[in-house]
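*Asks:* Listed below are the structures to be examined.
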Structure P
C-alpha cells in the first residue's frame, strides 16, 4: 500500500471511529508503530486529526454532528488536495467569504496564519478560525440550518447584501455545463447572495460532483470564475467546462 493511500485510510478510520491507538493502526495496516506515528504527525499537520498519548482522535469540530462527520470522511483525500490547491488563490489582505461544507472547512484550516478578512456562515468554520491571530472574522448571522450547521435565511442574506468581498470559496453539490446546483433550497438562497457579493467566484468541488445536476439550481457557469477539483474527470468534460470561460484547476 502506498503511503498516501495508507494515510488516507487512517484519516478516514479516525474520523469514523473518533479515536484510534497506535497499536491497533500498526496491526491493521501492517506497519511499525514508528511509521504510524509519522503518519499521524503528517495527518495532524494537515488538520485531519489530532494526536494524543498513544494514538489519535478526530478533530473536535467534527464530533458535533455525525452527518457532517460522515460527509467529511467521504472522498477525504480528494477534498484535502482541493483545499491545498485553493490556498494558492489567496493573497494576504484578501477579503473573502468561505462557504459551509466539508471541503470549505478543510480549506479554512489552512488559512489560520494568513492575514485576511473572512466572512463565514458555518458554525464549524467559525470555530476553526476563532483565535487566528491575523484574521478579522465576521459571521453572517441568521437562522441556523442544523443539517449543515450553517446560517441561512433573510437575516443572513441581508448581511450579504451590504458587503463586498474579493473572493468567495463556495461548495456545491453539482457542476454541469449548464451551471452549479445544490441539494436544498435552504442553502441555495444564501449561496446566491454570496455569489453576488464577490468579485471572484471559486467553486470547491471534488470529481464526484462533476456532471451531477442537483435539486436546486444556483447559477450558470458564466458567474463562476474558477473551479478547483481533483483528478478523475474525463478530458472532454473538463474542456466543456472551460469553454464556458471558467478556469478549471485540477489538483
Structure Q
C-alpha cells in the first residue's frame, strides 16, 4: 500500500514539474517573437541626434539645451514591440523642449514593470513637470499606473489605447481611424480623444506591419507628425 502511494505521489510530482517546464518554455518561446524596430529608421535618428543616451533600461532623448522646458515624458512601448521602435516619434517630440524617456520593458511587455516610472523621477531632478504616455498595451499599463500615482503626474497621453480608469489628471487618447487592433468601442465614453483619419495601429512606431491591423491611407511620417503636434500642444498649452 505504501509503495503504491509513493508511486502515485511520484507520478503527480513528475506531472506537476513537467507542466511547469512546459509553461515556462511556452512563455519563453512566446517572448522570442516580437516586432523589431525598422533598422534604417532608427539608425537615421541616431545620426541626426548625437545626444541620445542609453542608461540600463532607459533611452533618454534630451532636447536642445536652449529650449529645454524642464518637462519630462515617460513612454511605455506597445506589447511585444522593441522599445527603440518609438525613437523616431520621441525624437521629434524632444525638439519642442521636452525630455523623452523611453523604457525598455522585461520581455517587451509593460505588464511586467508598470511601475517603471517610479524609478525615473529622482534621476532627473531638473524636471519640474511629468507626463506619462504609452502605445497599445503600454498605454493600458501607463493608465493603470496613473490611476494610483496621479499626484506624480501632470498628464496622461494614450496612443492606440484608452484609459482603464478615470485618473483625476488631464488625459488624451490618440488613435487612428484605420486601427483594427484597438477595440474602438472602448473609446465611446472617453471625453478627450482625437482620431487621426487614415492612421492605423502600428504607425505610431517604426516596426513594420502588425498582424490584424488596418491599412493606413496616410504615411507613417504624416501620422507621426500629426501625433507629435497633438502631444506637444497637449503638454505645452496647459
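*Asks:* Using the calculated result 18.2, 56 for Rg and Dmax of the Cα atoms in Å, pick out the matching structure from P, Q. List each step's numbers first, then the result.
*Replies:* On the way: P: 18.2, 56; Q: 20.7, 83.
Structure P accounts for this read-out.
*Asks:* Can you spot which of P, Q the value 5, 24, 36, 24, 8, 3, 0 was calculated from, given it is P(r) over Cα pairs in 5 Å bins from 0, in percent, for residues 75-114 alone? Mind showing how you got there, number by number?
*Replies:* Values: P: 5, 24, 36, 24, 8, 3, 0; Q: 6, 28, 29, 17, 13, 6, 1.
Label of the originating structure: P.
*Asks:* From which structure (P, Q) was Rg and Dmax of the Cα atoms in Å, for residues 163-226 alone calculated, if the value obtained is 10.8, 32? Let's see the in-between values first.
*Replies:* Details: P: 10.8, 32; Q: 12.3, 35.
Going through each structure in turn, the value belongs to P.
Just so you know, all these numbers are worked out from the coordinates, no wet-lab data involved. Remember, predicted model here, so these are calculated numbers, not experimental data.
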